[in-house]
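The following blocks contain the structures, represented as structure tokens.
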Structure 1
Amino acid sequence: MFKTESHAKFHLLAAMLTVALGFFFSLTLMEWCLIIICTFSVFAAEAFNTAIEELTNLVSPEHHPLAGRAKDVAAGAVLLTAIGAVSCGVLIFLPKILTLLFYYSQ
């Protein structure tokens, strides 16, 4: 999946950035747990999406409205999962970033 899917590569890059920020800000155990759950939920959604797209291409090589809809719904699930992960990341990291900015502005 990470070799062929550009969105999966982007999600992997985002995950690596998140882990780096997690170490920088010394996340608590609970924060790490939430980050891990969110990260792997996005990876799982991306894997399901890839599987659905590949299977749809196999059974319906020509364009069919239902095949297109199946692909769109699967991609939408990835988007919803990613939005949830970003929201969790904002709740965890934004206060830490603001505290850091406030500290250095003094």
Structure 2
Amino acid sequence: MNPIQILNEANLAGNAAFEAAIPEPMVVVGGSEKYFVSEGPCGFAWVKIKGNTAFGKYCKKNGIARNSYPSGLQISDPHMSQSYDRKMAWAYAFAEVLNANGIEAYADGRLD
């Protein structure tokens, strides 16, 4: 498969996983107030790939990936959501498709 086909397949898998994810709700206590957060904790997720590969160079050239610290590239979750659980589901599914196509990739993220 070419990079466009791989990225399309990865996006489909990632989007399906994002939609299917069921975040664990949380309650935030601030003083005497309690807030129910149905989407769980806030955070970010991305998929890390090597930058010195044909796939990595394609992604960087086309604005799909950007430099990542300390090395390589990252493809960030595109969803307008704060749900860490949903975003990580996207990243794991996206990375799984890349790995199945011979592209070394792994999901990463952080809580906000």
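Every number here is computed from the coordinates shown, using simple stated rules; none is lab data. Note that the structure is a prediction, hence the values are computed from the model and not measured. Cβ atoms are built from the backbone, for glycine too; each structure is taken alone.
For structures 1, 2, calculate mean projected area of the Cα convex hull in nm², for residues 17-64 alone and state which one comes out highest. Walk me through the numbers before you get to the answer.
Details: 1: 4.2; 2: 5.4.
Ranking 1, 2 on mean projected area of the Cα convex hull in nm², for residues 17-64 alone, first place is 2.
Looking at structures 1, 2, which one was distance in nm of label points 7 Å out along Cα→Cβ at positions 41 and 73 calculated from, given that it came out as 3.0? It would help to have the intermediate numbers written out before the result.
Details: 1: 2.1; 2: 3.0.
Source structure: 2.
A value of 30 was computed for relative contact order in percent (Cα under 8 Å, 6 or more apart); which of 1, 2 is the source structure?
On the way: 1: 30; 2: 36.
Computed on structure 1.
Given a value of -12500 for helix-only ellipticity at 222 nm (-39500 (n - 2.57) for each DSSP H run of 4 or more, over all residues; to 500), point me to the structure among 1, 2 it was derived from.
Details: 1: -31000; 2: -12500.
Only one of 1, 2 returns -12500 for helix-only ellipticity at 222 nm (-39500 (n - 2.57) for each DSSP H run of 4 or more, over all residues; to 500), namely 2.
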